[in-house]
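In the part that follows, the structures are each spelled out as structure tokens.
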Structure P
Amino acid sequence: MNNVLVLVMLALWVLGFLDSLSGGHLKISKGYFDGVKQIGNMVMLIVGFYCISVVVATRYLDTITAVSGVLPFDPAVLVTMVLETGMGGLPVAQAIASTPELGLFAGTLVASSIGCLVCFMMPVILSFIDGEDLGIIMNGIIPGVLAVPPTLFIGGLLLSVPLGVLCLNLLPVLFVCALLILGVSRFPQATQRGLLFFGRFMERLAHFATIIVIIGLFLPEMALVPRDQALEGLGIALKMTVTLGGGMVLSEAIIHYFNRSIAALSRQIGINTYSLLGILLSFMSSLIMLPMFKDMDYEGKLMNGAFSVMGSYVIGAQMAFVAQFTTGSTLVIFMGMKVLAGFLGMAMARFMFKKHLI
């Protein structure tokens, strides 16, 4: 199951390349080139964090285990609230979690929601959107965050985490969600500055870690991680890029061949075409949604902000990373919970909009 989904994305990416050779007759070659542009960014963000975090977790496993013995929560949950799935969140969680079930829960669901929002999505949003739109998307993020705890609860049960253990380990997630909502709603400017600083710090740290790994490939005597680990990290980054590129090709096909259907559906939902298109593209990557954010209507902006918290990257880089490290059933749960959280967040955004709460 895992390999089939990744191979479908690979086939779409190759189709985009073939379309570029034929002069773009299928109108999907732009997605291929957009994917190519992400290769360097993916390598710099993923390889270093993945390699070094896995090595650290392996070498200091005894220390981590000793520390976790005095904590009321599993260390994997705490780590993945600030470390995104593809930036090492999943393998680290699997290495340090007290049980395999908690490792999967933290590495797939917590890391792809709160971890991704804190260390990746919020900094990107803050650096890309400004003015009035920044306040609007922040308001949209509130219902998106509210949708995370119930989704994690359902996902944890499906991943066979015992009920008592699950409830205990959801407490730090609830605390962080409450802090985010309080900060965004009551102290927006201070929260924005703090998240932007943290996000840029994580980005610089990721680049530094990748440079260290690359230096080790050229100068083995200075290597901090094994060569096989470094090559594995590069391979994972390329798989994630190809999956994202395939999603971008798919998005170009949707835009070109289903434009009228999207327009008709958007009228039925009550948002404009750009808003619905942004939601659809966020299934691949919320980064594709951001350039058209300014053209969305107010309610559509709120819904896109809510969906981006956990619903984005269902068919994209995160999917490829999870497929690399888990079995088919876990991947299905991961994708299903992300879709559930995305739609629940949008439903809550619409409700809060109708009640003039946001």
Structure Q
Amino acid sequence: MSAVMDNSVPLSPSVADSVTTGTPSPMKQNNNALMDALFKNLTRLFAFLVFILLAAILVSLIYGSRESLAKYGLSFLWLNDWDPVKQSYGAVVPIIGTLLTSAIALIIAVPVSFGIAIFLTELSPTWLRRPLGTAVEMLAAIPSIIYGMWGLFVFVPVFQQYVQPFLIATLGSVPIIGGIFAGPPFGIGIFTAGLILSIMIIPFIAAVMRDVFELVPAMLKESAYGLGSTTWEVMWRVVLPFTKSGVIGGIMLGLGRALGETMAVTFVIGNAFKWSGSLFSPGNSIASALANEFNEAGGIQKAALLELGLILFLITTIVLALAKMLLVRLSANEGKRT
């Protein structure tokens, strides 16, 4: 028999050591270190990209509105004129419209969303929980222009003919608050826009509340029920304290959607730069003013519109900052109690 020749190439000492000890070779270690450094720097870049984008948006808004800032200064915030012919502009009506519609939307949407979330997590039969949850999510997926068209062609006529006359007759003569419910029933207006916004943000707030309520340990709720607590007591004393951060986050998500909503509000708010003080009268919002006028604007009018955008940017930033401060204070108070 012929002898079998050994043609194998001997391994280098470093490779042989890596094979016998199970440790990566120096070349592989260098590649791993390079990939780790690359991954770390990429993630850092993506994180800082958020700050870069925010700074770029802020700088571009300030630069674009410099002409309006130089002409009006802080008085732009309380001037109520908006006359392209006279080149006179003020932001008070859009600011009031934005804040009022968002406030009305939250006042209506938060308790309704809370009720939906309680029903889905505590009271709903098993066979109904999934279809109802899917329906809530489908409401969130409907485009805002659909809400606006439905509001203008379906909701506004009914509201104008049946609801507004009743509210005007009932609340219009009440001292102190009667003025905000006075005036002719236009159908469109600040109150109508707030109602449509509330319908739009209910799915977002309800979905977040439902998800955070489901995170509460079952043992906590079962212990409370075992001590004789009612469903309301369990939600108020057990579930809400456990999920307050998520609940506030969901409310802030809905508020952010309401502050920046454009198309639905444009359909039903009336788009008027004069406001009589009644919630039933036509008004305007910052987003609606930008959508209606920016395409044809130029010169000082364009600068004024960009300053409106800057104001909306600052409003949302302040709202988020206040929400963060509220969460920090709630957490601190909770720590003191425990």
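Upon calculation of Rg/Rh (Cα atoms, Kirkwood Rh) from the atomic coordinates, which of the structures P, Q produces 0.96? Answer for the origin of the read-out: P.
Looking at structures P, Q, which one was mean count of other Cβ atoms within 10 Å over residues 30-37 calculated from, given that it came out as 19.8?
Numbers: P: 19.8; Q: 10.5.
Of the options listed, only P reproduces it.
A value of 2.4 was derived for distance in nm of label points 7 Å out along Cα→Cβ at positions 150 and 254; which structure in P, Q was it taken from? Of the options listed, only P reproduces it.
Which one of P, Q has helix-only ellipticity at 222 nm (-39500 (n - 2.57) for each DSSP H run of 4 or more, over all residues; to 500), as calculated from the coordinates, equal to -24500? Answer for the origin of the read-out: P. With distance in nm of label points 7 Å out along Cα→Cβ at positions 70 and 302 computed over the structures P, Q, the top value is the one for P, the highest of the group. Ranked by FRET efficiency 1/(1 + (r/R0)^6) of positions 94 and 222 (r between Cβ atoms, R0 = 41 Å, to 0.05), structures P, Q are led by P, which has the greatest value.
When FRET efficiency 1/(1 + (r/R0)^6) of positions 62 and 110 (r between Cβ atoms, R0 = 30 Å, to 0.05) is calculated for each of structures P, Q, structure P gives the greatest result.
Sorting P, Q by FRET efficiency 1/(1 + (r/R0)^6) of positions 86 and 118 (r between Cβ atoms, R0 = 30 Å, to 0.05) from high to low puts P first, with the largest value. Looking at mean count of other Cβ atoms within 10 Å over residues 142-149 over structures P, Q, structure P comes out largest.
Throughout, read-outs are computed from the coordinates displayed, never taken from laboratory work. Remember, predicted model here, so these are calculated numbers, not experimental data. Cβ atoms are built from the backbone, for glycine too; each structure is taken alone.
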